[in-house]
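Please find the structures below.
Derivation of every value follows stated rules applied to the coordinates shown; laboratory data play no part. Because the structure is predicted, anything quoted here is derived from the model rather than measured. Cβ atoms are built from the backbone, for glycine too; each structure is taken alone.
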Structure I
């Protein structure tokens, strides 16, 4: 009998990370953590089998802290999925929208529902640590003057009611999630067609261009690049890139061609590119 895997997420059960985790791992046992650092600490300590983290939202951009944590720990990305983010106004059963004067949710979710909130000026928005956590609070306090913005799964999980569905400003709202495991514990998917890399270059003219030119020369398709400051070293940066690869060997090649131009280079993982639907 297969033992269910313990998967760490940041946030509460019913969150979008919870939904992504159940897509990535069948019969996952969800281990909620208050902070992202706690997620990686649990993975490093071996108290969970893997972690599921959001890495980028199509509207809000990258989750920079998670790039830093991936680099700092001996872990590897093994899978990716795309989740369509649908925000809902959630209240206690029987609550009328006209009675609500306070709305709680994660600040990113609040920012993605500005139009709805502007159309309901009586509702004052308050930031909370987690979308599902705001529904959990609602269910615990039994406050009919308050509501939360979260997923339909959160409403079901905490026994609340969706008062209005799909209140996000833009329906083209997707989040990429990574399934992260301890380095070396599982094999790489032979069908992997994407690699995430972190590297730093010497502070001299043309060093970044030279490094990226090497990737271009072997035919690797760069799909994303961004920089993050190096902690403790002002004005030095780590570059994070995603590349489409045609084979695992090309992923190895990408690492090797970068090394002569880089002070540091690390693979964050090879994995199959995630897909999503508009449903």
Structure II
């Protein structure tokens, strides 16, 4: 838990420093106020997230003790660690992609996930701007997959820490530039790639769902091309609604899933 918090804070501070030194987009009015509310919401959501590894370790240990042997598919297959680790990484990232994509389709999940998308800008503080209930749902789904998989706990921790760094960078108010974006873009989700996902137009919001790897977007046809840097500076981010300063307050972010304007997922609307 302490290591997770340390990496979370260190990555957040480092990326905020990089953004301050060379931001891609100019700071919008009231940025410090928005940052404060984002960070307060992030603190609540992170508290829920931290319960996941604790529950995973406890349940995995309990199941192993009851059965008298390690529990889970990877153990039954006697998969060596050198293979179990990358399998765990791929399963976790595929799970993240799937849950993220489903959250744009299922109305009640969209009510929760829309809180992340109503940020009218995108920077390091957006990374953990999630409704605590969304993190709780994600934690339960993750446990339902990780326990029968029998994922090595240290591999789960390693992926979680790596994902923290990558997702914080992916939300940064930065551009890696065309060359570096092309080079890294086949291996990792970059801010230039992920920024399309935070655009207000629905055709972009329903794309680029990847968490760490862009592979699932490319394989499943949900990837959209990186826009030129000048276009990225002018993009309208966020959603068409919930753009006022009042909407960015912590109390309003927590109550947002109850509002009717967020009741229908964007993909569901398109399908009608």
Structure III
């Protein structure tokens, strides 16, 4: 009996494993990238600061839930449209609203589809459409000069896209990425990421179209989005835009650094 070629057998195993990895990533990428916690509609939120709940109904299946952290009308300077990260829901990010409300800015935090009380399909186009609807709602009350667009982590790509098509006072990005393609490729370099990935989020391309001032914060010890990836955005910045590197900062603790707090106060005042 003729023995099978060991090299050919190993090639088949490698091809099989590669195919399984690619197919698994293609179908499971939403669960890999996003980690939402849904909330039952009708159950009230509880925060340690004044707020009101708002909703945008698109159709029977799509419903955007927004929490507005309010400030007294007498000191209100404008609104910060805050696009949060990929975890849980607004409950996880509410503590950051004080960075802005303490400086006289109202904060609108929107949950993405499947996050919190928001519903609908979680797709890149829906993330952009939701951001646009939130902006349009804000424009009923505020001119662009009183609207700051803020993105944190995965929300930076959404914020950048919105600022590329709508005017605002400032675009602020905390721990951004060049694109989701480049970030995922950093971890799964062996796969054809650009072909498989549903969520491109090309922040670098959007920033070249932003006319408002841009400020970026990133830490040197960010273990999720490497500083080198974020620094690729520098080529998309205009004269006067700022890329602020926080020494020792990780993906989760930039808010704890006085350097960031002091810079935010300057931007907000």
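Calculating relative contact order in percent (Cα under 8 Å, 6 or more apart) for structures I, II, III picks out II as the one with the greatest value. Determine which structure produced the value -10500 for helix-only ellipticity at 222 nm (-39500 (n - 2.57) for each DSSP H run of 4 or more, over all residues; to 500), calculated from the coordinates; the candidates are I, II, III. This value belongs to structure III. Looking at mean count of other Cβ atoms within 10 Å over residues 117-124 over structures I, II, III, structure II comes out largest.
For volume of the Cα convex hull per residue in Å³, for residues 173-228 alone, which of the structures I, II, III scores highest? Mind dumping the intermediate values first?
Numbers: I: 158; II: 73; III: 86.
Structure I comes out on top.
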